[in-house]
Structures are given as C-alpha cells and as structure tokens.
Structure 1
Amino acid sequence: MAAFINLFSLLLILSLFTLITSQFHRSSTATFFPSLNFSFAATTAPNGGQWTLLQKSVGVSAMHMQLLHNNKVVIFDRTDFGPSNLTLPDGKCRYNDEVLHQDCTAHSLLYDVASNTFRPLMVQTDVWCSSGAVNSDGTLVQTGGYHDGDHKIRLFTPCLDELCDWIELQQNLTVQRWYSSDHILPDGRIIVVGGRRAFSYEFFPTVLNQKSVFYFPFLKETTDPKEENNLYPFLHLLPDGNLFVFANQRSVLLDYVNNKIVKEFPTIPGEKRTYPATGSSVLLPLRLNPAAAEVMICGGARGGAYMKAAKGIFVPASKTCGRLRVTDPDPKWVMEEMPSGRVMPDMLLLPTGAVIILNGAEKGTAGWEYAVDPSLNPVLYFPDEPDPSKRFTVLNPTPVARMYHSAATLLPDGRILVGGSNPHRWYNFTDVRYPTELSLEAFSPPYMDPVYSHLRPSILSVEGPTDNFISYGQEFSITFSLGLYQPVGEYIVTMVAPSFTTHSFAMNQRLMVLYIVSAEQLSTFAYKVTVYAPATANVAPPGYYMVFVVHQGVPSYCVWIRMK
C-alpha cells in the first residue's frame, strides 16, 4: 500500500511538472506582446482592498512624500505652523522660525517601510508648498518653499546608518519658487517650473556660463488673477525628450533645450485642473512602442469654486477624466466620468499598469477649509479595458478623511502609503470639521488579498547589472519563483519611477512595460525572464527604479535597479 502511494505521488508530481512546463511555454509566447487589461480579471477581491493603520501619529502631517531606493520615505510639512508633535533629538532647535523664537520640534521625518518606524529630521528653512525630484544618484533634490525657504535648494541623500539628514546648499534658486513643479531630465538635470508669480523655469544643477532662468509666458497666460490656476503645473517627460506642461485647462509641448513651445494641445473640456482647482495627472504606462505616450487628467473644480468656497459655498467637484494621446499628429481629448466628483485626488500608477485614485473631497477646492465631503473610497482605473463603463472600480473606504495637504506614494511591496491632511492654518485636532491628521495608513489594493498569495511572484535574483548599473537597451534577467505547484500564467515586467508627491501631483512618476526577450523554466518552481531595459533616457531618465514581475495581475515585491 505504501509503495502504491509513493508511486501515485511520483506520478502526480510528474503530471504537475508537465502541466507547469506546458503552461509556461504557452505563456512565454504571449508575454512578448503583453497586455495590461488582464491585470484584475482574476484578482478583483471581494473586499475591494484593505486599509491598515501603520502609525496613529508620526508627529508631522505628511504634506510632502518621497520614497527612496533604500525603502525609506522622506516626509515633511511646513515649518511655520508653530510646534509639531515630534521632538528633535539631542537638543536641536531652530532659531529662525517665523512663529516661535525657538523651535525644537521636527517638521520632517524618515519613515522606514520594513520596520514601520520613523525618526525626526531637521529642515532649516520653510518648505511649505515646495517641490522635488530624485537625481540620478538617488539623492532627493528639494526646491523652494515659503519666505526664507523660497529660493532654497536642499538635499537628502539616503544612508545606511541613522545619521543622514537634510543639507541646505549655499547655492540658491534664481527666483523664488513657491508651488512650483520639478522633473528630472534625460541629461540628469532637474527642471523647476513655475511657482506663484514665477512665470519661468530654471535648472539644477546650473551650467557654467549659461543663462540661469528662462521666461515662460505660457504660465502667465494660464493664470487667473483671482485663483492663480497655473500653480503646481503638471509635467510629463515624453519619449521625444520634450516636456508636456499643463496649467489650468491648457497644455503645451516645451522644448526646454531651445526655450520654445513646439506644440499647443487642445483645451481640456470642463473644469479647471491645476491648483487650487487641483485635479491630478499621470503619464499612462509606456509600452513596447516608446514613441507613443498618453496623458490622463482627472478631477478638478469649476471656475469660481475657490471664491465661492471662501464664502462657505462648496461647488461639486469634477467627475471627468480626460485622456490625450500627446504623440498623435492631431491629438484630441477623450473624456470619461469617474464614479463621483473629486478635487485634490492623488493619482498613482500601480505595478500592474492600473491607476489608483484616492484622497480628496467631493465638493469645494484646495485651500484652508475650502472643501467638504471627503472622498473616502479609492477608485481603480484600468486603462486597457475596452469597455469604458468597466474601467472604474470603487474600492473599500478609509475611515480617515484625507483633505488638503495629504499625500500618497507607491511602496516597494505594491501597497500605497497614505498620510497627511491639514486643511487649517495650525495643527488643529479639535473643534474643526476635519482635524489635522498625523497618522500614516497603508492601502493594500485587491491584488494583495491573501486569496491571491499563490499567484504572487518572489524575485530571487537579477543578472546583468554591472556595479549596480544597467545601461540603456541592455538585456538583463530576473529569476523568480511561484508558490507550490503553481504553474506560471500570463505575466509582465514593469519598471516604476518613485514619485515626489505633494498637493495631489506625483512628480516624476512613470511606468514602463519592459520588452521580454526570452523566458525559461529553471526548476519546478523557478523561472527566468530576460528583458530589455528602456532604450533611451528620454523614456527612463537616469536614476533608481522599482522593477516588478506581475503574474496574473499580482505583483512581486520590487527589486531596485539603477539606470545609467
């Protein structure tokens, strides 16, 4: 009897091995032209995702967020609120505060994703409504702010110990930058665009003996004198190396090398979209044809909403999203409707290529106490779903209102880190409709439901990088495993740039679907896929990226690679 059972087990294992091999060989052909519309075909969890409270209070409201390549997140708020609820270490204090003679509290912190812990950081000048981008060596370059911080350039470089902190450069920006937007460029420089009454752009680092600031009349043309709707313009680097710039309802293609507009796009129908109307925008995933690119903008507020909110009249936010294939010869906006109106949304690209929309409010606009009816339910959007009526899926609600001055960012394991919300001039926790939020939450999209854990790949190794660098167009291989007796199904490999998120815009965010060269099965549970890195720095500017293997719509924990 025992011998029969052993023989039966052996035959079962051999049958499963054959099934795995045949499934793998069938799927390896399909992966050469992967589609993203399968991402949730089998993974729409009945619970619609899960919210987890990570920290009841980190002491600082998360107005700005940046994930770094050591899996830690820099978080910071303005410094002129008075004291925060987080004390600086070792008796450190600032003596240049605009509210306090001596401020010994932190207005920035470093959050460790793996350990769910944090430590205070010290910023010297006011970073209120500032901007940032990570440069090619992984350092956060942070620009501008308010009052004594409006010309400042600050650096935060990741370290292996607990000693790294903010460094403020002696070099300043050429003009004040408050509510500006940043983007890393193919040559590794960072462009800083706009700001309040700053109708220009400049670069960091500057080039010796070259002009330092460039007048950009488009920003003045798109300014409503009452509402200043050109603040935090949406920036997206396109595969031709030019910069898509969106402000208010208009957009242009900027050749920043020659300081000229090479194309003006149609006006987006409906509402205003940039601060304080405050919709959000993403560059949809770049596919196998890197010459094609499409921008999506969602939410916003009607004209006059800001002035009405000041009088206590809260206008319903926009329900519309517009998609513009910016690389078409004659692009036109294609409009869709979200399940509900939303102002101050955060739009993030998930490793699967889907878009998640979360945070914000259903009525009003950005500003102090200028919005009501929080948008508690995240929404998933599937760009490749052929039926427009099926592209949006409403997910489970958070118990926490994330209003003005909230932020969100993608984490290495596929969750979304969410924090902030301070729609008041001070840290108010009582006697207000929407108290200041010092908490951090994580949202786990449906693909992280335990029912799909058997589909989740585990990356074992990456072959090909030299000294941690991957060159443009280089082949590299990823070895990954799946669960016990789990045959490999359809999968893609995606590469995501971590974003600097503030005021409902994830700066520098982009996702590339990598071309699969070959695939092979190494053992019963191990597989190897070889891919091409992006061909040019126009598609993927130099720096660190998260690489995910997405199997049947379920992403792995990422590995970090560095493009150079």
Structure 2
Amino acid sequence: MSVTGADHNADLIVVNGRVLTMDADNPTAEAIAVRDGAIIAIGSRASIEGYKGTATRIVDAGGGSVIPGFIEAHMHLFSGAAELAHLQLSGVHGFDALQAAIRDYASAWPDAKMLVAQGVDYTVLGDERVTRHHLDAILPDRPFVMAAPDHHTMWANTKALELAGILHGRTLGPGNEIVMGEDGLAAGELREGEAFGPVLDLAGEGRVRLGLATGGEPNPMPSAAERAADRDIMRRGLAWCARHGITSIHNMDGNLYQLELLAEIEAEEGLPCRAQIPFHYKNFMTLDMLDKASVMAERYKGEWLSSGIVKVFYDGVLDSWTAVMVEPYADRPDWVGEPLFTPPQFAELAVVVDKLGLQMAVHSIGDGAVRAVLDGYQAAAKANGKRDSRHRVEHIEVITDDDVPRFEKLGVIASMQPPHPPGAMDFPLEPTVSRIGQARWPLSYAWRTLKNAGARVVFASDWPVAPIDPILGIQAAVLRKPWASTDPDQRYSLHEAIAGYTVEGAYAEFMENRKGRLKPGYLADLVVLSADIEATAPEDLHKVRPVTTVCGGKVTYQA
C-alpha cells in the first residue's frame, strides 16, 4: 500500500527484521512503523516503507529478531545502579582469591570511606563460615563489608562493626540477626537489613537504600548537589536497563524520593525506560501510613512514571534460614523461620491495601510465607468483595501442593525469577538445595507447575540479586535442569519465556492493552536483537544481544 502526505509519515520504521509480535492474531511480520510514541502499522517491508518520509529514522534489523521491549517485573533500580561501582565477587572462591580481589579493590579506591563488595557466595570458603577474623586478615585497617548475592546476608570486618557501633551486638526486630561469637562480640555475619544497615550507612549511600530499608524519606533532605548526584545514579541504572533491551521496570522497593528523582529526570530530558515505584510498607509502620501510598498513586499515574502498588516483605531467604517454611528446614529440624508479620497482622494489612484499590506485591520465599500471603489475599477478597486486584506473590521459591491451585482461584500473580534456582545460572547448588531438602525439590522454583495450574507467571531478574539481562533469564527458563531425575520438568518453551518478560509483565501492571505485544495502537516499546532468537540453539541464547532499544518511539540504546 502506498501512503502519502507528511501527516502519514512515520517518525521511525524498523525494516528487515524477523518481527515476533507476541500477538496471536498477527504473530510475525517484517517491519514496523512508529509515530508519536506508538505503533501505527506492522506488516511486510513493502507495506511499511510507504510510511517513510524525509525525516523518518530507519532502523535496519539486519535479519535479527524484533520483539516487544522487555518488562523487568521485579528489580531494585536505585541500589542496583549504585552497586555498579562496587567490587563484584561473583565466581570468586577460596581465601587467596578473595584476598587478592579485596586488596586490589582497596588499593584502587584509597579514599573510599567504606569499601563494599557484592555477590559473594555463601560457600566462598567452602564449608567454613566467614567471620570478621577472615576479613581482618585481608583488610585490618579500613572498614569493609561484603554482601551475598541475595542481599540478605552481609559479612563485615571488625573495623566496620566498630564504626557502626554493633561490635557488641544490638537488639533488632524479628527476622534480623547480628550473629554473635563465643567471645561475646559480633562474629561478622549480619542477617537482614536491620543488622547490616548501620554498616552500609558508613558508605554514605544511605539514600539509595531507603526504599528498601525503611520505605521512608531522606532526613535531612539532601542538598541540591546530593540530589543531582542521586539523579546521576538513577540515570546510570536506567541506561543499564535500556542497554539490556528493557523498556519498563517494576521497582520492588520505593519511597516518594525515588519518584521525585525520576520525575525530575523526565522533566529534564525524558526517561529512557518506564518505571513503576511502590510504597514500601514495613512491619514497624501503622495502617494509617498507607494514606501515603494513595497519595503516591494519585500523584504518579502516567505511562512513564507510576505508583499504585504496595511492596511488603513477609520473610527472608533460604540460605540464612530466614525464609518461613511450613515444615522445618532439612538441615535445621527445629526451625521454620520467623515471619516479619504474624498471619493475622498480614491479613489485616491486605484487607486495608485492597480496600484502597491498590495492588500488593509481597516477598514470600518459603512455602509458609507463600501460604500466609495467599491467606491474606483470600481474606481481602472476602472482606471487600472480589475484584480484578492482580495482587502478586514475589519469588515463591518453595510452595506446597495445596497452595498451587490457589493462584488461579484467587487471581493472584506468581512473580518468579528464572536466574534464581541454584544451578540454573550463577547460584551454586549448596547450601540451598540441602536446606530445602529433597522432599521439597519437586515444588521448588516451580514455575511450570504453577503455569500448568492456571497461574499467571511473570518473569524478572531481581537485579542486582541476579544479572539484569532478560536474555540470560530466558535461557535459564528454557534450559532449567531438575536437581533429581524424579523432579518434574519446570522448563519453558522459548515463546513462553519471552512472554514471561513481555506479555505477562504488561498484564501484571494492568497495561496489557498498551504494551507487552507489538500491534497497532500499542506503545512503541521494542528491542532489535543481534540474531534470529527463534533460530538460535537454546545453549547459545546468551550470545544474542540487544542491538537497538526503542522506548516510546525513541531510540534509548544503540550498540
């Protein structure tokens, strides 16, 4: 077809692509035309070239796949962006290698007030548990702390513990622990945010963690210079997203300050990525504080920046025995973990959040946490009447048979992370698989089981817990191997995995009529890949790279 007249010209056209639309009515095409931030046509190259005008930008896909922009449905933008500058210890094993990495980093940052490392395995020293004495032998005279990949345990040297005022311990809320040594002093291992927060504050990065640590606002409010520095951290994180083909993010920690920073960037130069920021409700808050969540939802409800969601942590993680289980841990038979809320407290919270018309997303790793959160959502539906609430359960690393069908029945979203199962990507099998115990393996990280039972399953990375790259997550979902031959196969097909990062992400944020697929009238959020992803062998998927990212019709990343 021929289209004439400047008013019909596209701002941008993508040609020579293998377009995978994720739209069942029109699954494949060769080219796409975009105007005013939306898709105006999809079809053959010849039909789309009719939209070309003198000012039209042409993106040649070079035979690579063109797919909807990735929706990163569970991540931590502000802290993740700050961590890009920290020491990365993923893959480092043994005392000698650890010592070399830390000392090299320390000499490269002679003026840093506090040295921070990320991604260190729980088994970095084999079966030996890390203590402050190990870290003192590496770095005795400067404060140092290193975090496990899950960000729920940290290890600090004596200098850091002293400066933070916790060498002699401190009373903490439920689920948090400063592990004490036989000498009556802190051993160096710090479990959960209240325990390691005072150490991290020494790094001067307190504001990046507020959305996680307290859900509150900076006090005192930052100076203009500090605020500008924080905007730059956010920009670094947004650029990192765009580079990986991500066009929308669901942040999983939040406060008003994060929304304000992003709104300032939007006003200055526009955002390269759409962002949803929650209100983070903590167990020390009172229910009247949810008024702030309503204010955030009312003030921020655009297609680029929105709120309207309440994030909650119900438990911790498996590796530090802080996840809440129905039956005791396999390697700790007297312990089921300690919840951050009692089940009645959580149910009361869910009823109020639901009544306010807000969505809820709750970190629930153990099967006991998953059950309590589903019970809370059931109580909310009973109290307020059933509505299309799309409340979410985040992680679901272990679940019971009885709770699997409840996701579909309650209309609850299962938000899961393909990089997380030990052995699937970067995380080692131990100690996690022994902690779970073989009896629970069949229902661990059970995304196929949940999908087969009718649940809507959305995928993400939980960056910076795992690498942000959605293609690595897709590969992990496609290649997933069971831990025992008797475990069910949890693998996804390629199309199902891509849908987990596109179609399902859009559904999770009530935007399935505007994004997650490539079709006329939808937002022009798409990514051009370096190869035909459908023709790529599953074990080679990691070689496929984003080449061009387009968000709202603008090129936000170009390789």
Structure 3
Amino acid sequence: MCGIFVVHKKKDVESFKSQALQLSKRIRHRGPDWSGNFIRNDTILVHERLAIVGLSTGAQPLTNESGDLSLCVNGEIYNHIQIREEFPDYPFKTASDCEPIIPLYEKYDIDAPKHLDGMFAWALYDAKKDRTIAARDPVGITTMYLGRDSQSPKTVYFASELKCLVDNCDSIVAFPPGHVYDSATDKLTRYFTPDWLDENRIPSTPLDLTAIRESLEKAVRKRLMAEVPYGVLLSGGLDSSLIASIASRETAKANAAAANSEGKEHLTGLDDEGNLYQNTGFSRLQSFAIGLPNAPDLQAARKVAKFIGSVHHEHTFTLEEGLDALDDVIQHLETYDVTTIRASTPMFLLSRKIKAQGVKMVLSGEGSDEIFGGYLYFAQAPSKEEFHTESVKRVKNLHLADCLRANKSTMAWGLEARVPFLDKEFLQLCMNIDPKEKMIGGDRIEKYILRKAFDTKENDPTGKPYLPDEILWRQKEQFSDGVGYSWIDGLKEYAANAVTDEEFSKPKAHWGDDIPTTKEAYWYRCKFDAIFPQKAAAATVMRWVPKAEWGCHEDPSGRFAKIHDQKVSHD
C-alpha cells in the first residue's frame, strides 16, 4: 500500500507543485519509505511509497520507456507475474508488481482494470492524449476519493485520503469500487460486473464445502507475496483464526520447499504457479492480538496461536489509552460512524505496535461476515431472499465500512493489511451459493457453512485440524466487543458525560437529516466536524447500523442481537 495524490488539468501546475507536495505530505504515513512526483502538461502525480514488493526498484511514479505514460498506484497486484508473461517484449524497468498496469493500458485501454487481481487505487496519465485514467479495485479494499472545484470544472483531483482534497475541492465523493474514470469522457464506468452484484437475483448454486475451503486457501496463498516480514491479525474469532491457520500451513509448506532449495533459506510464500517469494527473516508466522486485559479475544487468540504454532504477540490497552486516541483515529479514519470508530481504535493502537516490531504487512479477516451473513442480526432475516439481498448490500458498502477501517487503521502507521476473504474468485463462488445454506437458526450457527468447510478433523491430509472445535465453533464477537465489553461501555459512559442533554437536543443545522440518535454518535460527529468541513461528510461517510426492518436493535454491538450467547449445535 501507498498514498497517491493526482490532479488532472490544473492551471499553472508548476506553481501548484509546492502545494501539491504539502498536500501529499498529509498522507505520508501511508508511504514513509519514499516520495516521488511527475508533471506533464497540466497534470501532476505525487506518490508516497510503502515498499512491499520490488523493494529496490519500485519507486513511483512509474513511467514507460518514452516517458509519455506515468502511473501512481496504491495497492498490490497479485497476478503481476502472469501479466508480465503476457508482455514478453515490454521493456520493464522495475520488479514492481504495479508496473504491468502500463502495458495493460497500452493494450486494453480503460478495460485494463478487468485484468488485475489485487487491491488497488491508481491513476495513469497519458501525456500524448492529455488523458488521465483512474481505477479502484472491485470491492474498494484500497481507499480513494475524487474531488472537484466548481471554479475550475475541468480540474479533477484523486487522493488516497480525504484530507488531501478538502482545501481545494468543494465536491468530494468516495471513488466507487469496481469503476474506472476516463478524463476523455469525464465519466465513471463500472468494469467489475459479476452476476452477484444484482441484489434482486437470488442464487441457487448448490453448496460445495471443498470448493469453499480450497478457494480460501488459494486466496491466502497469493497474498503471501511479500519481500518484507509479515504476520496476521488474530482476534481469536473464526475469520482471523482461519486466515491465520491457512497462512501458517502455507508458510510451513514454503519453509519445507526452501529447505530443499539451495540458497533459499528464508522463503515464506508460494504463488499460484508454485513460485517462492523471498522473505527477509521470519520463518515462523507472526500473529498479533489486542484487547483490554483478560478480554475474550485475547484468551481465544492465545489458544489459536498455540495450536497453529505462530510466534504470538499479545498487546493490551486501557480504556484511557483508547479514549486518548479517538481524535487521531477520527482524523485518520475520516468518518464519524459509531461502529467504525469503536472497532478502529484498538486496530489503530495494535498497528502501531506491529510496525514497531518490524512487520510491514498483515493478513486480516474482513469481509467474511458480509459474504456469509455472519453478523448476529442476520438471524432475524425473515427469508433467504432478504438474507441474500442484505448480504449483497453489505458487500457493496464495504468500502465505506470494514474496508475503510482496515485500510486506514493500519496505514496510519505504514502497515499494509490484506484481506483474503475479498478475493475475486472467492467472492464469485460464495456470493452465488443458495442463501438457504447461509441462514442462521435451528441447529445452524452463523457462518455454519464456512465452519463446516474447515471442519476436516476426520480426513485432513496433514493429520491435524485447521482449528480446535472451541474456536471453529465459537460464536461471533464483533471486534469492538471482543477486545473487552468495557470498551464500548466506557465509550458510552464518557460520551454521556461529554455531551449535555441540551446539546444533544439541538443538532447542528448543517447535519440535515443525518442526525445522531445517541450521545456517543453526537460526540463523534462533533469531533469529525472539528477536523473536516461539511462538504466532506455527505458522500463519503456511511453509518453502519443493523437492519431496523427486521426488528434489530439500533446499537450495532453484537451483544444487542437476540441470538447472542444462545447455544447451537454444529453437527
């Protein structure tokens, strides 16, 4: 991951350069390793680099041989080796996983993003055509915003974070996932068009547990592409524990292969073609957990780490430390959503610890709950049709919720988070399963089919289960709950004292219909307003709440779901 700031058709761009560099500096936390810029005609591209692949030769902006094409990328392209093989005559300058985007553009034009497998937000400038192309990955794992200035209608701004745009733009939106922008037409076009995006189409594909397991394993495997120390975020819940278990197995495979390969003692990842990726030292998987002292997640994470054999790092924080970090969290997250802030704060604190321990990339479990309807409120879905429609909506909004949280909480400290559950192939498989298989209730716990896919203790070829039953069949705790129930309780109590009844009864006029319904929400909104102008809020922030039409409690905490703590069978 990195940070990008690009301005197309900026009058007097040379004189604007000094300001552009200062605006880009606001996101240097995303790319502390190097900075670069490129100017041609009236367009400037600025890049803040976090080096993960192609460490010594991947500085950006990247250019083609003639210098007419320039590219800024924030992300990772997992199929870059295969793309390079498609262009054997292209004179690649670097080992960067991002450079193959340039020949893809030359061949496929605005269809180039269709050929990418990864998480990305990028902008490419074609000087011969005076044209800028920008694209964002299919689900919006990587953040990007698009801004405009009404006084200069031909000027278009792109940035990894909102804070780069607020000084110059009076209109800002979240760049929509799965879309590509073309300055030649000044239009956004959807390039990612799988059948499951249609909320009204109810799939009927039969359940295949083996396919689920093998697809997720493949998704984890390709995300071990790194030339730096990496690890896993391990909460002890199902999703992060499965990712950690798979990553541990893949690391063991790579180490075994390396032991038989002369001069490859520290190889810790395999790509889809069986190629080994070089790591810089860790031969055992590193796992990281955080919580208040004796939090349920910490206890579960310890059990998982011991079971899979990871080098485990456990960190705790106090309620006061969490409260002290809130202003920084909101500044980095660029949101006032209650759920996002609650969950982001411990992740933000943990990311700082991880970076201090020399790790630059982690795997994380975001996306599973949206794909499988894993939030406990899904138990109140009245039908499989409504269950599926809600699931699709949640996946489509991930870029404003969990993806935003995972990206910005970690990148605040120059740490990259990769999310295997949101792999394109895995999504295509699992979003097309008949939703009756995902329904919660009776003898089926949430995410039953995901759990069952990895319940292989009777026939696992390794002779060892992926996870112990007490973890594999542990009921979901949303991250902000699992780090310790007193975290949310403490936030509510502090907000109740910080916001008077009189203040709460008089919402700000500029909030319009988006009125906070709790003092906690009011408190966060005021903090957001103190940092970001109102124009930044409407099209970039989504409030995450359970589905009221199903009779769900307004508070997003899983503890308020009716099914919380109910016991169900996994037979």
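Throughout, read-outs are computed from the coordinates displayed, never taken from laboratory work. Computed from a predicted structure; not experimentally measured. Cβ atoms are built from the backbone, for glycine too; each structure is taken alone.
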Have a look at 1, 2, 3 and say which one yields 0.40 for FRET efficiency 1/(1 + (r/R0)^6) of positions 154 and 442 (r between Cβ atoms, R0 = 25 Å, to 0.05), as calculated. 1
Starting from the value 32, 17, 15: which structure in 1, 2, 3 was semi-axes √(5λ) of the Cα gyration tensor in Å, for residues 242-377 alone calculated from? 3
